[in-house]
Structure P
Amino acid sequence: MAEEIVVVKFGSELITDQNGLNPEAIQGYVNGLCKYHEGASLVVITSGAVATGRHILSENGKDNTKFSDQQRAQLGGSVVFTAWQSAFERAGHMAGGLLITHHDLTLSAESNSLRNLLQRNISSGIISVINANDALNLAELLQLPAGADNDALASHIARFMHATRLRLFTLGGGIVDDTDQLVELVTEQNIGSVTDMVSQRKPGNGRGGIQNKLASAWDYVIHTKGIAEISKPDKLMGGNTQTVLRSIAC
């Protein structure tokens with residue numbers, strides 16, 4: 001039986017609030033994931049470095065308009081990684097933070113090194129917590145097919161690791177149609193119409209919106225025949241208002 005690898009992605013709005021980083025929320029996600037995916041190998045893609053850095057600057061009385069997102073990411077990145085590591089440690093698991101660059105994903109030598117590291121972590125029971133290295137190479141990450149957002153990064157890592165499942169968690173939950181009805185399933189039969197529908201909508205805050213989530217999730221599905229999901233996290237991590245994406249050609 002093939003090893004089950006699950007890649008999960010959390011956006012900034014899920015791990016930060018008006019007070020900055022929210023460690024209690026992260027702990028809740030970790031507790032739910034460890035129970036729901038017991039026996040599977042987890043890889044976590046996290047956002048939140050820029051938002052956390054913005055709050056750190058404000059707490060120190062700094063004018064945020066004088067700092068770049070790269071500087072905010074530098075300030076917030078280690079704080080975000082530490083919160084995830086501490087949460088997994090309290091749940092009885094080892095976790096380590098990893099910043100990913102464009103070269104890590106696209107250059108042969110670097111990508112092989114990254115794949116080997118992630119596989120060794122899985123074999124050793126270490127949960128990899130990954131974020132794009134916004135502090136250094138935003139321009140390089142923009143070269144990726146779906147852009148420089150962590151939805152695209154999660155999709156790329158899931159393909160890269162031959163993951164069996166990709167879960168993109170978002171505050172808004174799954175995709176709804178123009179009558180506010182949940183689109184429960186996306187396959188080859190309706191991906192075109194769903195893509196056209198969401199393309200007419202305004203993008204959300206940050207670099208990733210529902211358009212990027214749909215594109216990233218479907219890119220994973222067509223390349224791996226795995227199952228992808230866009231949903232709102234719940235305490236049990238089964239996911240609320242869930243849109244599932246899969247290939248009916250499997």
Structure Q
Amino acid sequence: MATLKQVWRSNIHYWVISALVILAIVNYFAFRSFDLVLSLVTSLVIAVIVDSGAYYIREGKPAITTSSVISGLIIGLVLSGSYIVMAIAAAVAILSKHLIKANKKHIFNPASLGILIALLIAPFLFIGSADQGWWGGGSIYAVSILGLLIVYKMKRLQMALTYFVSKAIIIFILTLGGILKSEIFNAETLSGTVFFFAFIMLIEPITSPVSRKGRLVFAALVAILNFAFFFTWPGYALIGSLLVADLFVPAINRFVK
């Protein structure tokens with residue numbers, strides 16, 4: 001019993017890493033693609049190396065951090081592309097964490113920014129194709145169970161629920177207005193991709209507001225921005241909305257207590 005309590009009280013980063021590794025294993029057997037595994041390993045290794053190098057430059061000694069492992073795994077479970085694309089995404093993610101900061105905290109969700117930059121520059125640098133595979137959400141059952149465990153452990157369940165409820169309300173309103181078809185509900189709320197986004201990426205603690213009410217406002221804002229992107233830049237609806245919402249976090253922290 002004491003051992004179980006120690007495991008439950010262990011660092012949340014280890015829980016997230018364990019969940020991501022399990023998702024990688026489960027979905028490997030679903031997709032049977034060794035290329036996806038190699039891409040994930042590439043993003044993971046580059047993230048750890050760049051982060052360790054950044055710490056060496058700043059503090060005089062290298063360090064392997066759990067946050068770099070998480071970023072590398074998330075990128076590998078979302079992005080599909082050549083090894084160069086994966087490496088660029090991982091490097092940008094980690095460098096943004098060290099360089100784009102306010103009040104000693106990084107502003108943007110690292111993995112989301114790395115993925116976005118890699119997707120945008122890949123066609124112009126001729127470094128291979130790049131796409132958002134979101135294969136980490138391939139098993140909706142696995143990502144649901146592990147995701148709910150993570151958000152409960154992090155006390156972010158209300159945040160995730162606010163995001164889903166907000167999306168459902170927006171879809172209902174747009175469907176009544178004839179703007180969306182009712183079939184869009186499942187794709188935008190009840191898919192493994194959306195679950196992975198909400199349970200793993202949305203609730204990232206450093207870039208989220210500090211107060212509980214602030215996090216609920218943030219989650220609702222991301223849901224609204226999802227549809228702003230859906231109608232203007234649909235391929236980037238999830239990561240784009242999260243990155244734009246990150247810009248509003250200082251204001252949310254200031255005015256929502």
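Quick check on the output: -14500 is helix-only ellipticity at 222 nm (-39500 (n - 2.57) for each DSSP H run of 4 or more, over all residues; to 500), derived from one of P, Q. Which one produced it? Clearly, the read-out refers to P. For FRET efficiency 1/(1 + (r/R0)^6) of positions 84 and 164 (r between Cβ atoms, R0 = 41 Å, to 0.05), the calculated result is 0.70, so let me know which of P, Q that is. Considering all the candidates, the number was obtained from Q. Source structure of the calculated read-out (mean count of other Cβ atoms within 10 Å over residues 68-75, 18.4) within P, Q: P. With respect to mean count of other Cβ atoms within 10 Å over residues 76-83, the largest value across structures P, Q is given by Q. Just checking, which of P, Q has the largest value of relative contact order in percent (Cα under 8 Å, 6 or more apart)? Looking at the calculated values, the largest one is P.
Only the coordinates and a few stated rules stand behind these numbers; no lab work does. Just so it is clear, the model here is predicted, and its values are computed rather than measured. Cβ atoms are built from the backbone, for glycine too; each structure is taken alone.
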